[in-house]
Structure 1
Amino acid sequence: MGVSEHSAVAGVSAQWPARLWVVRHGQSAGNVARDVAESNGATLIDLEHRDADVPLSALGERQAEALGAWMAGLPEHERPTLILSSTYVRARQTAAAVARALGQPTDAVSVDERLREKEFGVLDRYTTAGILATFPELAEQRKLVGKFYFRPPGGESWCDVIFRLRSIVGDLQRNHVGARVLIVGHQVIVNCFRYLIERMDEATILAIDREGDVPNCGVTEYAAATDGQSLQLVRTKFVPPELADEPVTTESDRPAGAR
């Protein structure tokens, strides 16, 4: 499963990591709770924890272990040398599972708040029906300006997420040239990295987003070009074969109806 593209990534003259993987975390308890709430027509998603503390589901733990087994099965010279993770529990658990599979200490995972989930502000925990019923004016504003620019009160737009990820890209180019870097984040994080690295515009990334959600533990992979000054997209939404015995889940990351 997944798309192999091998397409050149345009960019300014800069050095890059030799290999870059951007991965969505395994299925979370929040993914499950949101599906239940939406199917029941509820206005709120029933979560025991704040979004940052929502853990992996039992299936998500198995997905993370399978992702780690796939990466551990790569030739040693192709395995990640650095793991970066969102601060959110579900991403940290996924990154830790990969680190264990690679024989790396879990405290070697570099946790970075810039990789956190998109913040939803006042819309946090509301289902789509709940937003329409409780915040009709915000639903109308989002429809008017579009999801790329819409920023709910107290939350972030896609542009806000892209802004904080630009400094991560700069760090990769300055500090991790030639390294093999794994980033574990969230669905919007994966898409926004694609927007930056592949120098997309709003229409292109939103078209990709409409094609479907990024699978849990789905892999987007880049390889440095021969001169090291650009990245090539190797594959995206790739589900490692080690996940073949587990259900492929694509529930939206969001703890709110409008992402």
Structure 2
Amino acid sequence: MTDAVNNPENFCSVYDGASTANFIISVLITLGIFVSYLPQYYRIYQKKTSEGLSVNFLLLGSCSLIFTFTNIIMISARARYCCRTGALTLFNCINSQLNLIQIGLQCTCAIMILVFVIVWTRGSIKQDKEEFARIRRVSYYVMIHAALSLLQIVIAFTTSRAVLLSLAQLNGVMSTLLTVIKYVPQILTTYRLKHPGTLSIGMMCIQTPGGFIFTATLFFTKGSHWSSWMSYLVAALLQGTLLALCVYYEYFSGNQDLERAQVDVIAEENVRESNHLL
């Protein structure tokens, strides 16, 4: 590591010669990541209920992206060192950090789904109260995980390169595992309810093809590591499966009125409970 510090060009050269086309695509993907979440935010605001959203999906989805974000913060540390030493041009430096920006944005947007569910369904007559209590508990678990990830980052940057890589790979593997696991409860929830509910088909229509494109940009980025893109490939495959299920129930199964009936049952229960308290 001493030789690398004395001669940053020994490892900084891997970030040279960044593709302009890949840079433009990456910037567009960054914008697309934010736009893709807007239909989900609007659907939560419009429906004022978490009906159709799996609590475990919200938990595992948030945690998997925290793992991924922690991974990329560690993996991209060498590129940031090259930026600080002046071994990279401004363009190559920005390009080397685009994946960090993209994943950080996606992590934030995913956690905001959880935040908006809490904010916009609180007190709603259509919201199942027991489900809301579980969602509140999930938000505490996510905050604890974020704090532990911050601790890992501090440890990684204050010890050795070997420790940093080990923690980065651990977070990458955990992200992949949770990405696989998180779709199982959501697929089962959608299959059980026979409708997508608050889950946005529009969001998945944008994110599913975007996931494959994003995986490709991560894969072809100079200095990328398998642990940074593998979880996104798995996520795109599984999200495509969930999307197909939602499209079928929404447009081809004849169950269009099922969601309204289930939400009406919850609303009636909440009204009866309120009247009983009065």
Structure 3
Amino acid sequence: MGKTIKLVVSDIDGTIMTGREPFPEILAEAVKDLAMRGIGFTFASGRLPCRINPYMAAMNLKAPVIACNGTLLYDGEQIIKSHRFRIGLLRPMVRKALDLDMTVLYAVKGTEYCVKETEAVKRKWKERGTYHEIREIREEEWEKLLVDKVNIMDERERVGELEDEVLALREEVSTTHYGQQGLEIVKAGYSKATGLREIAEYLGLELGEIMAVGDNENDNELLQIAGIGVAVANAEPDTKQWADYVTEAAGAAGVVEAITRFCV
């Protein structure tokens, strides 16, 4: 494709990590090789910094990161950009979701909380031995609490019951589905793609000098605006349509395949 890549940006869940497996050493080795050739590597994820930083440490990465699906950009301890919204906008939606026993998570200053203990939350505690702290939103917080993102967790068909509430807020918030797990809500106008533009400006790079790798709906625009957009083999069919290249390998092996093919 004739582009000189100077930075590789990858999604995590479904792209690098497809389950609860150990961090893939093949990727760590590939990233080490990139660094030796002066090519950077970082993440664009829906995760909070606390759930991205272990991977940064595992690969000894020192680079700016796109977190919370583009609403939070940080470089080490420095916050580059933070785009939050008022939780009160979602009050009717949150109330309906809780009435339907859906799990509602919200993130404040890098920490994610559960609004209420649901059956799904109880299962998570039993399976993992740990999960997000339960913290109800107090009455006085609804109008002033600023959040990085809100996740509503349930089967995709069930989350579809919130469609009317989503449509009513389309000028205020942006939503993306991820797989069959639920709905993520961030401030309107922000995404991994806007995060990539901000990271490129921060680093003094052209978008054409960046390769992005992903697997799901929240990666679609990211793949479109990057110089090279790559979907791993296990990506959603729609995401593959947005990509310049679809790998033969799935997961981390697919990311390494793309690095080998395009970062020469």
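Each value in this text was obtained by applying a stated rule to the coordinates, not by laboratory testing. Just so we're clear, the structure is a prediction, and the values are computed from it rather than from any experiment. Cβ atoms are built from the backbone, for glycine too; each structure is taken alone.
Which one of 1, 2, 3 has relative contact order in percent (Cα under 8 Å, 6 or more apart), as calculated from the coordinates, equal to 22? Considering all the candidates, the number was obtained from 3. For helix-only ellipticity at 222 nm (-39500 (n - 2.57) for each DSSP H run of 4 or more, over all residues; to 500), the calculated result is -9000, so let me know which of 1, 2, 3 that is. Derived from the structure labelled 3.
Looking at Rg/Rh (Cα atoms, Kirkwood Rh), for residues 139-186 alone over structures 1, 2, 3, structure 1 comes out largest.
Looking across 1, 2, 3, the calculation of mean count of other Cβ atoms within 10 Å over residues 51-58 that yields 18.4 traces back to 1.
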